[in-house]
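Heads up, there are several structures right after this.
Rule-based calculations on the coordinates, nothing more; no lab input. Keep in mind that what you see is a predicted model, and the values were worked out from it rather than measured.
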Structure 1
Amino acid sequence: MRSRLSLLTIAAAMLAPPIGGALDAQQNTRRDPLPNPYQTISDVVQMPDGRVMGSSNAVDVDSDGNIWLFERCGANSCIDSDVDPILKFDPNGHLLESFGAGMFVFPHGVVVDDDDNIWIVDAGVAPGKGSQIFKFSPEGEVLMTIGQPGVRGETETLLNEPSDLAIAPNGDIYVADGHISQESNARIVRFDGNGQFITAWGMRGDGPGELDCPHSIALDSQGRVYVGDRSNNRLQIFSPDGEFIDEWAQFGRPSGVRILNDVLYVVDSESRAAEGQYGYNPGWHRGIRIGSVTDGVVRVFIPDPNPHGATSHPEGISVADDGTIWGASVGDRTVWKWVSN
């Protein structure tokens, strides 16, 4: 991905010991007595006339500071909609262009690459569309697809409810393949830059290397793969080839995971305390936790001011060149940003 400069003072954490062995020391983060050096700004984009904001967990920023939003067509699905779900806004939140009407089922991820191409993840599946990754030019031309439209599978050419993707410096594509339904996959798939299969790993379960709703994915500077294993309330860390390295619970129930200069940003949009509820994760508070990939220590916490329902605050995040954190929410149906004070 394109080089980005973090403005966070937690960069000193990069000198800490290597990964592993930090979990016991992190249990005091459960109630998050941690600093929050961020200002919260909500409703930062203006929807076009006649449109309302739908649910979204997919937002990123290009090299010019333009905001790309993959939005669920004014609702929580695009299955019967004829509006454009891919929207480009200028840095002030004014709409510049849009495209993608009728192409998608369940918008679930957007990543802007080094060349400002737009990578789109459709987690839904319907007859003739869905369960695919798309690469678009900034002008909306389809450059590549991964998966077959509307076809579920666990082969080298098929996906089943993909949730997110990450792009390595050499162009390899890592896909978190498996959303929340029991018929979805629970694996990570690695493709080369042309979309050709390299390897895959994972199966449904809660043991080391097993997954249950791999919801988000990011890579650090060493190529290690960080997977938001959401329904297991943990991050899992793998080598580039899928060897299990570690698991971390101290970042909460991870819906969105991003890494900038080896600073780890994880958003928890679902933790709930009542046994039997979706998102059961007692003692944990919703919000964005920020720490270091070198030691797993959480140093900053941006709390969800009003957690409610099955999901709230952002579900997906990105981090821009200037250190601004961007988020899109399913429950609150807004685009947020957090600016360091």
Structure 2
Amino acid sequence: MMAEACLRLDGVPDPSLKTDMTPVLRSSGHLSADRRYDYARGAASEGDHAAAADLLLQTLEIVPSWAPAWFALGEAREEMGAREEAAQAFAQALAHDPQDSQGARLRLARLGAAAQPDQPPQAYVRDLFDQYAARFESHLVKDLGYCAPAVLRDAIMRANDAARRFCVVLDLGCGTGLMARAMADLCDTIDGVDLAPAMAAKARASGFYRHVEAGDLIDFLNAREAHSVDLVVAADVFVYCGNLDAIFAQARRVCAPQALFAFTLQRGEGAGYALGDDLRYAHAPAYIARLASAHGFHLLFCEEVSVRQDRGKPVPGLSVVLTAP
């Protein structure tokens, strides 16, 4: 959750629903400041962003180094169309929270005030999905029409001409375990990893995995022996992974001959990847083709799909299956 910046995971919160993208409140340690912050969040939820900004400035007079208030001020100013002032607030949030648990770097990049990061901050993704874990499945499947596991299973079945079972499967950004459930009848063992401990705990409790690790997916792959895996899957994970080069390299290293590497993407344009207004990364088909070739994969399957909705509209995506010859 990646389900990890590299994140993320069976899916991602819908950015059109502000409560999904709002960091959990950590007390400032000052009751009056906390109350003003709460009032500001309430005003913002009702669309009164000017009032929210005013209350947040009052909050920051009391606790000038409190990052959540700076971040919320950036959100309010952005909603008001004051982009330069919003960038200044997000920069302050980042200065007071170097780990960037709220994703200020992503907001600065979206505003054009900073370079696009290759990856989102791990602290941001971890905290976001930890707070999201309890309602992850119900919101994702029921509200957003999420179907990445079914789409990816179908792609794997169509690419897997021999209809063989997979002995060892790795589920990158496993979330709560939806992908493992979809693949359980085709696999002997499935191991998963997710950046968010709360997500990993849900996956572990599902009973579909031999082992689930809470941590970074690159570290998870690095710990595997070369040529030891028959299938690597990543369902809607790479929306939180901008640069995929290191992931492709490690996936190729662990893949046994004829193993598959299957994943879904948010489809981008051009020849690379880009951070969108929804704070997710989109990857161009040409970028995936170039990486596959560079790391010795053969392309078996690539199809335009949509695995979730955003504001009631299908989000353009790709379903991809590669093989290690």
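Observations, loosely collected:
- helix-only ellipticity at 222 nm (-39500 (n - 2.57) for each DSSP H run of 4 or more, over all residues; to 500) from the coordinates reads -12000; which among 1, 2: 2
- At a computed -0.41, -0.63 (log10 I(q)/I(0) by the Debye sum over Cα atoms at q = 0.09, 0.11 Å⁻¹), which of 1, 2: 1
- Parent structure of the calculated result 3, 12, 21, 23, 19, 13, 7, 2, 0, given that P(r) over Cα pairs in 5 Å bins from 0, in percent, for residues 204-291 alone is the read-out and 1, 2 the choices: 2
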